Structure 1
Amino acid sequence: MLNDARFALEKFKENPIDVDFRHLVVLCCVLIRTVGDALKKENEEDKINLKKQNDYYKKVISSDNLYTNFIKSSRDSIIHEYIARIEWESNTDLEKNHSMEYLMKEGIFKGNDFRELVGQSIEFWEKHLTLIENI
């Protein structure tokens, strides 16, 4: 899932707009949230590790600002309301260099670039997956 999220994030380099933009946003948000769901299912048979993992998830992951206010909330708003709360804007400088901005429109991450938040979310899961493996 994280590799797929990286691939989707990489596609933003093509400066997507309209339908392509919406599809990538949905894909990124669903993938970075699904890591947590898959993590919970992975150890269902191993009751000892499942308990440790669930405790860690509740205490550390669920209380993390990035998880609560971006990973979970972005996916929930897309899945339940089909609202991304992200806007895109095309910019061209004096040298005619073109770039796109994909900024969060509201919440504590208002003004932050969606791509950076997705990248931070991938790093977030990599870090926590490693920590969980060592519990």
Structure 2
Amino acid sequence: MIEVRKAPQGKLARSIRVGNNQFTADVSLAEGGDGLGPDPHDLLDSALGACTALTVAMVALRKQMPLEDVQVSISHVEAAGLYRLSRQIRFVGALSAEQRDYLLGIANKCPIHRALQGRFEVETVLAA
């Protein structure tokens, strides 16, 4: 479960607890916040980047490929009800062209990529 509460500092900043991990989300000064952490869009985008990098790294490790690092850059554009993510991936290591192609295909199989390609439903209820 993820819990979100008001952060100890900042006008709008929120403290987010995920298991034993805690971090802060906020909005920029221009949006009325204090810029104390990534904004919610950055968190969504970073979920795709982190999932991509972790999934590719796990597969490369399991297949004993010479992958030293996988670097992922994510950007997004919002317009007319569409949230378009752009992902750039760089593989570091002495990989063959075949290994690079294989790992690029694996990137599209990360759980967050698959979730984002599917349909979302959000249920909201008032807590007791």
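Comparing Kirkwood radius over Cα pairs in Å across structures 1, 2, which is largest?
Comparing 1, 2 by Kirkwood radius over Cα pairs in Å, the maximum is at 2.
Starting from the value -17500: which structure in 1, 2 was helix-only ellipticity at 222 nm (-39500 (n - 2.57) for each DSSP H run of 4 or more, over all residues; to 500) calculated from?
That value comes from structure 1.
Consider the structures 1, 2: one of them gives 1.00 for FRET efficiency 1/(1 + (r/R0)^6) of positions 21 and 101 (r between Cβ atoms, R0 = 41 Å, to 0.05) as calculated from the coordinates. Say which.
Structure of origin is 1.
Using the calculated result 13.2 for mean count of other Cβ atoms within 10 Å over residues 77-84, pick out the matching structure from 1, 2.
1
Thinking only about relative contact order in percent (Cα under 8 Å, 6 or more apart), which of 1, 2 has the largest value?
1
A value of 2.2 was derived for distance in nm of label points 7 Å out along Cα→Cβ at positions 53 and 117; which structure in 1, 2 was it taken from?
On the way: 1: 2.7; 2: 2.2.
It must be structure 2, since only it matches.
Each value in this text was obtained by applying a stated rule to the coordinates, not by laboratory testing. Predicted model only: the values in this text are computed from it and were never measured. Cβ atoms are built from the backbone, for glycine too; each structure is taken alone.
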